[in-house]
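Once you scroll down, you'll see the structures, which are given as structure tokens.
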Structure P
Amino acid sequence: MTEFPAEPQSGTDVVHHLLEQLRRHPKRVVFSEGEDLRVIEAAGRLVREEVVAPILLGNRDRIRSMAAEHDLPLKFVHIIDPPNASDFRLFCQRVENMARYRTMQLGKPEEIVARPHYFGALMVQYGQADAIVGGNQAMPAVFFRALMHTIKPLPEVPKIYGLSIVIGPHLKNLGGSGILLLADCGLIPNPTVEELASIALDTGKLALHFLGRKPHVAMLSHSTKGSSTTPDAQRMAAAAALAKSEALRNYLDIEIEGELQADVALDPAAAEIKFPSSDARPTADVLIFPNLDAAHISLKLLQHVAGAQAYGLIIRGLARPAAQVPRTATAETIFGTAAAVAVEAIKYHQLYPDGEV
């Protein structure tokens, strides 16, 4: 378990502490779209911070030329051009042996492995990198497809989903430690009760790993504890009840509550007015949204209106850590997202020391 100081921390303090964890357990992160100045800049910073060994996929000469033109360092940054890689033939053989490849008829193995998204995913699946980051130049579906076709799913997560990590030292009530996890922000349009409960539990586990203390998970709705009886509100209440029972059954140190309005979940003063109780209510660290629209819109408003810094999308439910960044991502977003999946890889290696799920 990641060890954290007992005193509460700000979001930036949490990020700094996670970087300290990575300095003790540095990981290899492969970037599937390395021919990008933002990626090259983020890779250089990851090296300077001594937290990640970056692997950039793309044309070696082009990446070196871009770095030289903009005076960006490439020291300790590994560059691989997939068609010319020493493992290219080995990966082709492995693709031929994959049951999913045989059933889905994706194309010739050479054509598949030459694509950077697939090559990077194969590197992660077969232990040649600890995590993958992509999507900074491609449509999300292209990157997701490579992950789904290549990396094994986790049996305990019924459906792959995405979460984002948000920090904003200038923002009031942004999580109990100034860091907030939002899910599902990218994949499941209308999750079922069972899927919502699974998302709550799995995101809570990651928050526990990141924060080093019991996280508080809020199942969001337009209703608080029965103030509305619409089907959507009842769905979130049912998901909260199911997630709580599963957390108790599995002895998970995660607090789950719902259904809750966003102000009740995040603002103690609003919570006391709308839902008075004898105990002080903690601010939520994790927000679980009723559908993809609500989650994605909230994330974009936090970023582009409130000025919060977001990292991710962290893809959950795969057997290896992976993240997709938007095409509008800054170098800071790419840096923080890579650090986040590298921290996730620390936990993965603790759970699966032999590399198998």
Structure Q
Amino acid sequence: MLYKEDWNNVKEIYKAWWNRELDYPLLQVVSPKKGVQEYRGYDGWGFLRYKDCPERAIDLFEERCKDTYFGGESFPNLWMNLGPGSLASYFTGFLKFDGNTNTAWFENPLPWEAVEKLEFREDNKWWLYTKHITRLSIERGKDKFIVGTTDIGGILDILSSFRGAQNLLIDLIEEPDKVLSMLDRILSSWFKVYQELYDIIREHQDGTSAWMGIWCHKRWYPLQCDFSYMISPEMFERFVIPHLERQCKWLDYSIYHLDGPGEIPHLDILLDIPELTGIQWVPGAGNPQCDSPRWFDMYKKILTHNKLLVLQSFDNMNNIPKILEELPNNGRILISIWMDDETSAREFIKSIRRF
């Protein structure tokens, strides 16, 4: 691979990690290359910022790749970023992007009568655009960088975009049958979107990736339900777990995006899904980040359930060795960090490789 010279070796390391056969932590360390004075290029929102000329987004991404040191098992990952939960727009046609704040919205509350009439349409402009930029990127990226699938979204999160969060909270109590029926329809479209994008990507690329920035030799995807921080474990079991189980069984590998302390009450339920491969922990703004001892008992629980553990946000990278000293089976852990310069990045990799 042009921007990752040891890619063939790195792919084998990822295979071992997914199969729980690695005896050291998977390590993604990214920094500007030595001598780079101005770190230019891609900010992650190019496919919305330059919608009329998506080639510009790819050009900027490649400029960034040329200036980037991809250390350890990191790699150039161009994923089709249209915001969190693009599947909603394939039903409604609604997607609002603010280029000043780099924020995309899909929520456009509708009455149930309108929601029940929504359909995934092959001629939907956002679906056509997603396929176009995926095909464009995979053709440009062959042997140069990895292309990741768009953020399709969580199933209940998509319904929240249709109904609005407050309305949906009431619906879970007053209209559970309508909710469950619509979730089934959304899930069917989720599978369709993933499969069609997978078919495009595999024409020129070995393996899959996504917004979480992890490569896999087979079909994998981050699963999530950000809405779940507002509901009880009992409701989580009824309205979320059934489609999560179906996704886990359909995919070869899966990582659940556990987003903030409000989702921790659901962790035991998630760990009981045999086919779920791992957990990504995201503490969220205002909370101690992944290097805090506050979370170590949770990490141990995840690892002792034979799950992989993904950690990608830290207050102090110097605390990372403590994590690895405290935890068993650290070959199931992925650590991902950004550093300011290549020299420090290389030294950090050497220090961690002793674990």
In terms of FRET efficiency 1/(1 + (r/R0)^6) of positions 138 and 330 (r between Cβ atoms, R0 = 25 Å, to 0.05), which of structures P, Q is highest? P
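Comparing structures P, Q by distance in nm of label points 7 Å out along Cα→Cβ at positions 114 and 130, which one has the largest value?
P
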Structure (P, Q) behind the derived value 39 of percent of Cα pairs over 28 Å apart, for residues 26-225 alone: P
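A value of 3.7 was computed for distance in nm of label points 7 Å out along Cα→Cβ at positions 50 and 98; which of P, Q is the source structure?
On the way: P: 3.7; Q: 2.4.
Considering all the candidates, the number was obtained from P.
For the read-out mean projected area of the Cα convex hull in nm², for residues 210-273 alone, a value of 4.3 was computed from one structure; give its label from P, Q. Walk me through the numbers on the way to the answer.
Numbers: P: 4.8; Q: 4.3.
It traces back to Q.
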For Rg and Dmax of the Cα atoms in Å computed as 20.1, 61, the structure of P, Q it came from: Q
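Here, each number is a calculation from the coordinates, and none is a lab measurement. For clarity, every value in this text was computed on a predicted model and none was experimentally measured. Cβ atoms are built from the backbone, for glycine too; each structure is taken alone.
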